[in-house]
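Input: structures, listed below.
No value in this document is a laboratory result; all are computed from the given coordinates. Remember, predicted model here, so these are calculated numbers, not experimental data.
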Structure I
Amino acid sequence: MILIADGGSTKVDWIALNSDKTERFKTRSEGLNPAIVSKETLKKRVLDNINLGPLRDEVTHVYFYGAGCGTPKAIAALKQVFQEIFVHAEIVVAEDMLAAVYAASEAEPAIVCILGTGSNSCYFDGKEAKSATASLGWAIMDEASGNYFGKQLIRDYYYKIMPEEIRTKFENDFNLEDDYIKHELYQGEAPNTYLASHAAFMFDFKDHDYITGLIENGVDEFFRYRVLPYGKGQETPIYFIGSVAFYFSHIIEKVAAKYQLNFAGAIKRPIDNMIAYHKKYLIK
C-alpha cells in the first residue's frame, strides 16, 4: 500500500493506493508540522487515525509533503517518526511547496504560492523549485495566511477597530479572555493553528468592507514579499494553493492585476492533483 499525504499545520490529507495504483481510501489526520509539534505527538496523531494505525504494516511507500519540512533537521525528525510506524516502508519527506508545485503546474514554469494555516511561495522553472527567501514561520512571516489573519482579527478586536456587528459575533464565537489568549500563544502546543482557527470567521462576513480590506491588505503584503522578488511578468502563471486562497481568489486576482501579473487560479485541496502527478511520474 502506498500513502501520499499533503500535510499542513492544522490537518493532513492522506490517500492510500493499492500496488496497481487504484485508490484504497482517503482519510485525514491532525496536523504534522515537525517544526512545532513534538515527536511523541506526531506519532500519536498518525496512530490515532482509524485507517492509518491498523493498516500500518501494509504500507510499502510513504510520500509526505508537509508544512515545517523545509530543513534537514525537520525532515529527519518526521522521517524517524514515520519509520517507527510504517516499519516496512520507504519514506520520502519533503516541504509542502513541492506538493503545491506537483498539484498546480506539473512540469511547466510557474510561481506557486500557499495560503493556508501558513504561507509560502516558490518559483518552479520546470525542474526545480526555488524560494526567494527562507520561511521563518508564523511569528514574523506567513503573510496572508490563516494565522496572519487570525492575529489581525484578535488585534483589531482588542484595539476596538473591528466594526460593532462583527465584534459581537466574534465575541460569541471565541474565548477572548486575555489570559486564555496569552496561554495559547505562549504556552500552547500549536500557536499558529490556534491563530488560524479564527480566520474561518472571515467567511461569514466575506463581503463586508472591513473583511475585504483586511484580506486585500494581507494579500498585497504577500505579493510584495513573496511574489514580486522573483521578477517575473505576465508570461509566468501564478497558482495559489489552500483554503484562504480558494475562498478569496477574487481578491488575489485583483491584487495580481494591480501588479500586472498573471493569476492562474486557486486550488483548495491539492491532494487529488498530487495523486495524478505521482501516478504519472513517481510511482513505478
Structure II
Amino acid sequence: MDVLNLHAGATEIHPPAGFLLPGGKRIGVVFRMAYEWWSDGAWPGIGPMGNPLKGGIPDLNAVGWAEYGHRRGVHRVLEALARNGVRASILVSGIMAERYPEEVKDIAQAGHDVVAHSYAMDVIPAYLDEAQERDNIRRTTDLIAAATGTAPLGWISPRGTPSHRTAHLLAQAGYLWHGDTLNDDMPYLVDFGDHAIVAVPGTMEVNDLPLVMRHGQPPSAMVDIFEDWLDYVRKWERTPQKIDPTVHAHVCGRPAGMAAFQRLLEIATAADDIWIGTRAELARHLMQAIGRPVPAHQQP
C-alpha cells in the first residue's frame, strides 16, 4: 500500500467532456460552516492570543474562545444562511452531536448538508491505526445519525488530513463523498472495486481559520479574495470552477466576521451565473453525469 496515495488501488473516473454544474452553470459556490470541538483534555492549537502557553498547560483562553461556537456563533451563521436562502455543507464533530444534539438536529432540519468531521478535532485519521479509524468513523456516524435521524453522507477529516486508507473505509461505511483532498477543481468518482466514493476536492482560499487566525488578515480579506476569484473565473476559465467560502462558528461566527460572511452570501445570491449548493448535491450530480446510479441510502 502506497501510504502517500490517498486513493491507492482505486480507479478514478472524472467528469465527462462538457461537464457543467447543476442548472448548467459553470461557476459554483458551496458555503460551509465548521461546528467543532475537542476531546476532553484537549483544546484548540490556535487561538486569538499571539503568545502560546508552555506545553502541557491548559489554555483556558483558547477553550473559552472555542466555546463561543456553540454558545453564539452557530446560531448567528445559521441565521445568516436562512436570511439569504442558502443551504450549506456544515462540518460537525461527533462530540457536538453527542453533547448538543438539538443544535445539530436544527442544522439538519434547516436543510443543510451535515458533514461528519471526525469525533473531535484532535482525532485525526493520519494518527490512527485501521481499527481505531474504523471505530472513529462508526462512532461519529452513529452520533450524528442519532441527533439528526439520518446518517451523514459526507466526511471531511480534521485538518482535511486523512490516512491512506480513509477513503476506502468511508466507502465501505456507506458514505457518498469525502472532501479530504485539495487536488482538483471538480468532483470525481473513486472506484475501489468493492465500493466507490466521490472525492469532492475543497478550496482553502476563502477560509477564516488560516486567513484570519493564522495569517492575521481582517475578515474582509475573504470578500476581496472571493471577488478577485469570481472576476478571474468569469473572464478566463472555460471549465467549471467551484469555491468553498468557509467560516468556523467559533472564529467568524462573531459580528465582525459575520459582516464579511453576509457580504459573501449577498454577492453569490445576487448573481445569475452562480450555482449555490451543497457537497452532497455536487456528488450526486457527478454520479448522474458519469452514468452511475446513486444508491437509495445516499438519495436526499
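Work out the source of 63 here, i.e. which of I, II gives that when volume of the Cα convex hull per residue in Å³, for residues 69-108 alone is computed. Checking each candidate, the match is II.
One of I, II was used to compute Rg and Dmax of the Cα atoms in Å, for residues 93-196 alone, and the answer was 13.3, 38. Which one was it? Considering all the candidates, the number was obtained from II. Comparing relative contact order in percent (Cα under 8 Å, 6 or more apart) across structures I, II, the highest value is found for II.
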